[in-house]
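The following blocks contain the structures, represented as structure tokens.
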Structure P
Amino acid sequence: MASRNVILVQVRNPVGKDEPLPVLRVFDDVRMLRLKRAFFEDTLCQAAAVENAELKIAFAPPARTVWAKDAMASLASRFPHIKAYQSLSSRTEVIGQAVAPITKRTTDNLRRCLEDGYQNIVLMSGFVPTVSSELLAGALNYLNNHPIILGPTIEGGCYLVGVRADCAEAASLISIGTDTSYKDSTAALASAGLSWQEIDLCYDITHQEDLEFIVREINHHRFLGDEETAKCTEAVLSEFMGEAQGKPAQFDANSHHAPSDEP
């Protein structure tokens, strides 16, 4: 272990009748997976840019771990002069997991990082494509002064949680990925007599409002001259919108932003 810090990206992948994200149920399974893969690659892009942190990526089911290999190769190809992306595969552990409730996976993944000896652990959703590397780096820094951090979502959930090694008991009390994870986490922490620090409000793709928020965020980044943040998500959403309107998709043929996948 080269670093005392780790960011763990936890990806939710079941589709069809087991799809946990209501907003994506309007799409067929192939489109669901294409969107999820785009969300993940954009999220990984930001997490990978954080210096002084190792990465872990947890997928359920294990068959989706191929996404990590493809995404890391894509980032290395797109950003040949960025050292963090070139070294990504050597500092990243990819974990295949059985499909299980997101709260159980969160606890298991936090405990795994604690057992591996990390001091500061940030666990985040794999579907926050416009999150910034600055926010993630700030979350790790917060843990130097606050043993527990929570990143609340607009709906009342959590898109990110953080635990310091000297507060290991929090691993079984906090969670992400549901509309009540913030409420559930804070109630459990308060009952245990533990305090926490909130970081910036964000989203975790679940509802229609989250997609609308993403579109606004992407437009804001483009207005500021940032052409890379959430580029994969932008390309796939643009393609789907073009199909819905009966128009040719506006697509960047030179990028790896609309991967096809079989459900």
Structure Q
Amino acid sequence: MNEELTPQRESSLFEGGEPLAKPKAPSLVDQFVGIFTEPTELFKKLHATPVWGWAMGALTVSSLVLVVAWGLKVDVDAMLRPVLEQKPQLSGTQIDQVIDFQTRFLMPIGILGVLFGTPFTLLLGALLRWVVGLGTAEAEKPTFMQALSATSVSSLVMVPYALLTSLMCWTQKVGGLAQEKLSPTCVAFYLRPENPKLYGLYAQLDIFALFGFVLVYLSSRHTLRLKASGAAINTAVAVMIVVVFKILLAK
């Protein structure tokens, strides 16, 4: 006797005859804790529920705190005069004018730089990762929102750096020191060579910044679902940007 074939319900889509609820996106606290404790699991969740707004906001606010803390304490004259005096084309009057301008507008320029520069940097980074992902995805091509989520959430690693450096600004004499020389997690805090390119290298040898490269790889693999080669390319691009703009162009 022929058995009647009965269509089977797909348990992955239904449970008790009703569609399963959409996975809940990780909160900002979950994102911040997750990048340090369970980054792989966090980035897997972000593949299904990409979010970026709160992470971008937290990074912007922490950067603002650092800019204000440093800007209120730094001695612009002590920071700039030794550098400007090495340029023979500048007269003493011109040096004074440059220092006076920087003293007046250091804080406003810094605040505007954070408010506009932080979102722009994250959007540009997401665009680069997304373009790489279009050609190196394991299966389904990543969306731009997934790339923006991976970029923004992985950048949360720099929030502790900004807050710790801000605390150092308030608890010690800043003088003419740059921000990198105030963070105890950075090699430039301990070694301060005269060579600007060597100093640029030391300034990037920071615990949080180096861990950030690891997060670039992990987020590329698990949020964008890229092949290992694609994740490596994204990580290499991030490293090269630092090398070119922070080290090779240091003066």
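Each value in this text was obtained by applying a stated rule to the coordinates, not by laboratory testing. Please read all numbers here as calculations on a predicted model, not as lab measurements. Cβ atoms are built from the backbone, for glycine too; each structure is taken alone.
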- A value of 22.1 was derived for mean count of other Cβ atoms within 10 Å over residues 172-179; which structure in P, Q was it taken from? P
- Query: Here distance in nm of label points 7 Å out along Cα→Cβ at positions 68 and 196 has been calculated and equals 2.5, so which of P, Q was it run on?
  - Reply: P
- Task: Out of P, Q, choose the structure whose coordinates give helix-only ellipticity at 222 nm (-39500 (n - 2.57) for each DSSP H run of 4 or more, over all residues; to 500) equal to -12000 when calculated.
- Result: P
- Message: Once Cα Rg over 2.2 N^0.38 Å is calculated for all of P, Q, which comes out largest?
- Response: Q
